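The numbers here are math on the coordinates, done by the rules we state, and not lab data. Computed from a predicted structure; not experimentally measured. Cβ atoms are built from the backbone, for glycine too; each structure is taken alone.
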Structure 1
Amino acid sequence: MNKVGIIMGSKSDLPVMQQAIDILKEFDIAIEVDIVSAHRTPEKLFDYGKNAHTKGFAVIIAGAGGAAHLPGMIASLSPLPVIGVPIKSSNSIDGWDSVLSILQMPGGVPVATVALNGAKNAGILAAQIIGSNHSSVLDKIVAYKEGLKQMVHESAKDIK
């Protein structure tokens with residue numbers, strides 16, 4: 001089965017990106033995590049983006065704060081689907097700079113963008129992409145969503 005590449009601009013992004021790591025592990029999807037800074041390690045970014053599809057990746061999740069160029073630059077180099085996670089960082093303006101940097105991509109360079117600090121949803125979306133071709137993953141997603149439904153039903157019972 002294909003794996004998911006999870007990259008972030010700096011180690012300070014790890015607490016947010018851990019949500020994607022955890023949910024993908026829950027779905028038994030192989031991951032590879034790395035720090036790839038668009039601004040501080042451009043050579044590494046180019047190598048990662050150009051070669052990820054040759055290393056068994058099916059999807060790349062890229063988290064970044066501030067100017068948040070990482071997801072878009074990876075998407076410009078890679079033929080793989082890229083999911084961007086805008087991260088509210090210490091140098092961020094309420095996170096909007098990160099959201100808009102990832103969301104407002106030019107035509108031809110798509111980046112699926114999740115909510116601010118929404119790495120869990122990025123992990124679920126990556127699993128759904130892989131699940132479209134792997135029934136074992138799809139079955140786990142179906143069970144996960146059924147569990148969400150059950151949690152809502154239980155919550156409703158608690159308030160009646």
Structure 2
Amino acid sequence: MLTHFTPGGEAHMVDVGAKPETARRALAEGRIQMQLATLTLIEQGAHAKGDVLGVARLAGIMGAKRTADLIPLCHPLSLTRVEIELTPVADESSVWCRATVETQGRTGVEMEALCAVQISLLTIYDMCKAIDRGMRISDVQLVEKAGGRSGHWRRETQDAP
């Protein structure tokens with residue numbers, strides 16, 4: 001999460017040991033656009049691979065829990081809540097993903113929320129790529145974070161439905 005670069009180019013994980021534990025929360029979002037026929041299959045639960053949104057939701061939760069294994073120098077955290085919302089939007093021919101991640105700790109969960117969104121959307125892509133290789137993942141962003149020394153932050157504009 002936080003890194004310090006020395007003149008020699010070495011990176012170090014920031015010491016957060018002296019920071020107080022506080023409630024931390026982050027919300028991230030993103031979407032995957034696809035052909036309307038692909039979205040219809042997903043919504044009807046008619047995809048040959050099964051419940052696309054259910055699998056993507058589970059993958060997102062797992063992605064949040066494994067963030068420290070994927071992002072160098074990211075602190076491993078004990079998460080207290082991970083919620084993945086997947087919303088099909090027919091007029092955009094897309095699925096929006098929102099991830100809310102919480103912990104009681106010394107560092108924030110922004111990376112965990114962003115990772116959860118990406119992994120959820122990548123899972124949808126993986127499950128549907130045989131029928132729609134033109135899918136596009138976009139608009140992945142941090143929407144809100146709360147807790148810690150920097151307090152509360154919220155993006156001024158919201159893109160999600």
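Starting from the value 23: which structure in 1, 2 was relative contact order in percent (Cα under 8 Å, 6 or more apart) calculated from?
It traces back to 1.
From 1, 2, which structure was distance in nm of label points 7 Å out along Cα→Cβ at positions 67 and 99 = 0.7 calculated on?
Working through the options, I get structure 2.
Hey, distance in nm of label points 7 Å out along Cα→Cβ at positions 43 and 147 derived from one of 1, 2 reads 4.3; which structure?
1
Looking just at percent of Cα pairs over 25 Å apart, which of the labels 1, 2 belongs to the structure with the highest value?
Structure 2 comes out on top.
If distance in nm of label points 7 Å out along Cα→Cβ at positions 27 and 91 is calculated from each of 1, 2, which structure is the one that comes out at 3.2?
This value belongs to structure 1.
helix-only ellipticity at 222 nm (-39500 (n - 2.57) for each DSSP H run of 4 or more, over all residues; to 500) computed as -15000: which structure among 1, 2?
The correct label is 1.
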